[in-house]
Structure I
Amino acid sequence: MEAVADQFISYYYQTFDANRATLGPLYRPTSMLSFEGAQTLGADAIVEKLSSLPLDGLRHNVSTKDVQPVEGGAALILVTGQLLAAGETNPQFFTQNFLIKPEGGSYFIQNDVFRLVYGL
């Protein structure tokens, strides 16, 4: 499951940083995104939400990942890292949790929870 998680994480963040509008095939009509507490249901609405974010030139740097197998071949993936926006020198820290499920020899995102991590 580690190799699947590594491939997924690499693909997801490279695609997000290059053109997040093309993330649609990773989601399904039943997929749920929680982005900073706001929930969005369905692939089209999720891509619309992600595409509307003012994050042009963004780069994700993954620091850690944890993976747990879930019944039925699914995987729970927790990612921590830094976001660096174009022209910025101070990164923002983030955590993101994915539940990915197998389908037709590949995986899709059933649940996606994203939060920025603020210092105290």
Structure II
Amino acid sequence: MSVHAVWIFTRIILQHVLNEQVKVLDQEVATRIASFHEDVERLDSIPGIATPMAEQILAEIGTVIDKQFPSAAHLCSWAGLVPGHNESAGKKKSAKTTNGNKYLKSTLVEAAHSITAS
């Protein structure tokens, strides 16, 4: 048996094992998120947000949002989606977005891109 054939065989086995692992993890997520079905449905109704995105958003910010974030601006700041405010001697400098929760930020940016792409 050649090295190439062994490599192909190993790759097929790894893909099968990983697919099974993904199925198990998907079932675990579904079990844990079942009690938050109503919250997922509410987020899913927002244009650009699908069920997996809604689940990820809930995983990052939780379900008791009003106690953690007094306003939408606080949530956006925590996610790192507000421009930086760098001003010195009346001159505005770079206004890059701030650092924040990279997982929530990437999910929300992906949702925004899906809306603009359609």
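Derivation of every value follows stated rules applied to the coordinates shown; laboratory data play no part. Everything numeric here is computed off the predicted structure, so don't read it as measured data. Cβ atoms are built from the backbone, for glycine too; each structure is taken alone.
From I, II, which structure was distance in nm of label points 7 Å out along Cα→Cβ at positions 2 and 98 = 5.8 calculated on?
Details: I: 1.8; II: 5.8.
Attributed to the structure labelled II.
Say we calculate distance in nm of label points 7 Å out along Cα→Cβ at positions 26 and 50 for every structure; which of I, II gives the highest result? Mind dumping the intermediate values first?
Working: I: 0.4; II: 1.1.
Biggest value here belongs to II.
Could you tell me which structure in I, II was used to calculate helix-only ellipticity at 222 nm (-39500 (n - 2.57) for each DSSP H run of 4 or more, over all residues; to 500) as -7500? Walk me through the intermediate numbers first.
Values: I: -7500; II: -21000.
So the calculation was done on I.
As an exercise: relative contact order in percent (Cα under 8 Å, 6 or more apart), calculated from one structure in I, II, equals 19. Which structure is it?
On the way: I: 24; II: 19.
Structure II accounts for this read-out.
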If semi-axes √(5λ) of the Cα gyration tensor in Å is computed and equals 22, 17, 13, the structure in I, II: I
